[in-house]
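So, here come the structures, one by one.
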Structure P
Amino acid sequence: MKFPKYFSFWQKAGMHGLRITAWLVLAFLMIPILVIIPLSFNAEPYFTFTEGMLTFDPDAYSLKWYAEIFNDDKWLLAIKNSFFIGLCATILATFLGTFAAIGLSNPVMPFQRLIMAMLLSPMIVPLIITAAGMYFFYTQLGLSGSYLGVIIAHAALGTPFVIITVNASLSGFDYSLMRASLGLGAPPVYTFFKIIMPLIRPGVISGALFAFVTSFDEVVVILFLAGPEQRTIPRQMFSGLREQINPTILAVAVLLVVISGLLLLTIEYLRARSERIRSGEV
């Protein structure tokens with residue numbers, strides 16, 4: 001790590017200290033996640049490293065817990081539900097969040113701060129309170145224990161993430177482009193898809209990915225609202241920890257880590273692309 005020549009000894013020491021601290025924090029966060037990877041290949045039905053695993057005995061490792069995921073009807077139903085609910089909730093959250101962010105970015109919009117605070121409240125209010133409130137409200141509407149109820153609930157949790165990312169993309173938006181398009185006779189729908197959407201697309205996609213991850217990993221609302229038919233992966237993992245503990249849960253956790261990592265890489269790519277668009281490089 002190179003420093004400018006004018007850096008003093010203490011400035012260099014401080015920079016090294018910050019770098020070491022950053023690596024220690026990263027290790028503190030990542031080690032509990034990484035340790036489950038070898039455990040998911042355990043040939044024995046234990047959550048600990050066996051003597052054979054510690055001596056790298058090939059017979060101590062197995063893929064049977066990954067195969068078990070696709071041989072168990074409960075896990076297959078949970079996977080199908082997670083993707084179906086997640087995709088439906090993401091579409092709804094992206095639609096609502098994008099138009100809410102566009103409306104709130106308008107300088108003439110009254111009570112912007114109050115409306116923004118209300119729309120972001122699902123991120124601030126403790127999830128257990130939100131879930132309990134949804135349960136009593138949805139029970140009155142007959143939506144508790146239905147796919148529609150779970151999808152709407154997950155969309156409500158994911159919408160704030162879309163609003164934040166789209167609002168960030170709109171922070172440098174030149175509204176004269178929109179006014180010019182409308183002034184030349186273009187319909188509002190054409191203006192949105194041809195002028196606004198290309199510039200905010202990275203923010204919209206990033207928000208959609210955050211909304212999908214929020215739905216895919218959510219368990220508290222599922223515990224309150226879902227019936228046996230709407231059981232998702234996190235709900236199945238929670239049940240497995242209480243009813244039948246085996247490394248299948250670890251195998252599922254590893255797959256979830258891989259999916260989350262791919263989504264984070266995609267979000268980072270979109271963030272970098274958004275920066276290039278703003279700087280005029282793309």
Structure Q
Amino acid sequence: MDTTVTQVGDVTVHHAERGSGTPVVVLHGMGVDHREPAAALEPVLGARHGYRRLYPDLPGMGATTAPAGIASSDDVVSLLADWLDVTVGEEPVLLVGHSYGGYLARVLAGRRAPRVAGLALLCPAGARSRDVPTPVVRHAEVGADDGMDPADAASFRDYFVVRTPATRRRFDETVRPAADLLDRPALERIASRWELDETDAGPIDVPVLVVAGRQDSSVGYASAWDLVERYSRATFAVLDRAGHALPHEQQRLLAALVDEWLDRVEEHRGRP
């Protein structure tokens with residue numbers, strides 16, 4: 001996957017890129033980097049012809065910098081809007097966001113509504129969540145966390161409700177490495193002004209996908225249902241055997257939902 005560096009003001013934005021065609025911008029969650037959503041979504045996005053997939057590292061995560069001027073979620077959305085203008089220009093774009101990335105994607109979609117051709121939200125976070133379920137383990141195989149550092153094992157157990165050798169590999173390859181790259185003071189600065197003005201996340205009349213985990217003890221699924229009323233073209237799915245790490249735990253079902261969402265986007269755009 002090619003890596004591109006873009007200077008936006010005083011922020012150096014790094015993104016990984018693959019393919020050509022209609023841009024699909026994928027925003028990761030808090031505390032990780034582009035590798036996590038890329039691992040989950042490349043199998044389905046890469047199998048479709050005509051999509052340019054862009055996976056940016058958000059400020060303070062991965063290789064993207066977060067100078068003092070990035071001090072809130074609103075600053076992050078403003079940066080992404082400027083980066084989108086530079087990287088994509090006036091082309092129609094699809095936005096995908098997981099967790100915090102879903103929160104950002106909703107507001108970014110509102111601010112760039114005329115250019116947004118589709119929106120997919122995976123376990124989307126928000127200013128606050130309601131009716132969040134208590135943590136459970138849905139499936140665990142003996143030895144899945146053998147040999148892990150105690151702190152890593154705790155993170156793995158906190159994130160995954162399905163603990164198998166396969167989800168352990170996903171953690172080791174796409175979640176754990178990002179921890180060493182975090183600009184923790186910057187993330188604390190952003191988290192202190194977390195809430196976005198959701199009036200910017202107004203309704204958009206394009207195909208939308210909202211997917212939530214039935215066992216998501218981070219943001220739950222009830223608040224995600226509230227989003228359906230904002231989008232007239234929304235499909236909503238709650239997946240059992242899935243927590244906040246749903247893209248790893250239910251990859252085949254997520255791929256089917258994303259594939260169908262892309263079908264609807266192409267139909268909406270009049271593309272065969």
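Just so it is clear, none of the values below were taken in a lab; they were calculated from the coordinates. Treat the numbers as computed from the prediction; the structure is a model and nothing was measured. Cβ atoms are built from the backbone, for glycine too; each structure is taken alone.
Quick one: FRET efficiency 1/(1 + (r/R0)^6) of positions 145 and 169 (r between Cβ atoms, R0 = 25 Å, to 0.05) came out at 1.00 when computed from one of P, Q, so which one is it?
Q
Now, a different point. Which structure, out of P, Q, was volume of the Cα convex hull per residue in Å³ calculated from, if the result is 219?
P
I have 20.1 for mean count of other Cβ atoms within 10 Å over residues 97-104, calculated from one of the structures P, Q. Which structure is it?
Matching structure: P.
Could you figure out which one of P, Q the value 0.90 for FRET efficiency 1/(1 + (r/R0)^6) of positions 89 and 129 (r between Cβ atoms, R0 = 30 Å, to 0.05) was computed from?
P
Now for a separate question. Computing helix-only ellipticity at 222 nm (-39500 (n - 2.57) for each DSSP H run of 4 or more, over all residues; to 500) gives -24000 for which of P, Q?
Structure of origin is P.
Between P, Q, which one scores greatest on relative contact order in percent (Cα under 8 Å, 6 or more apart)?
Between P, Q, the highest calculated value is found for P.
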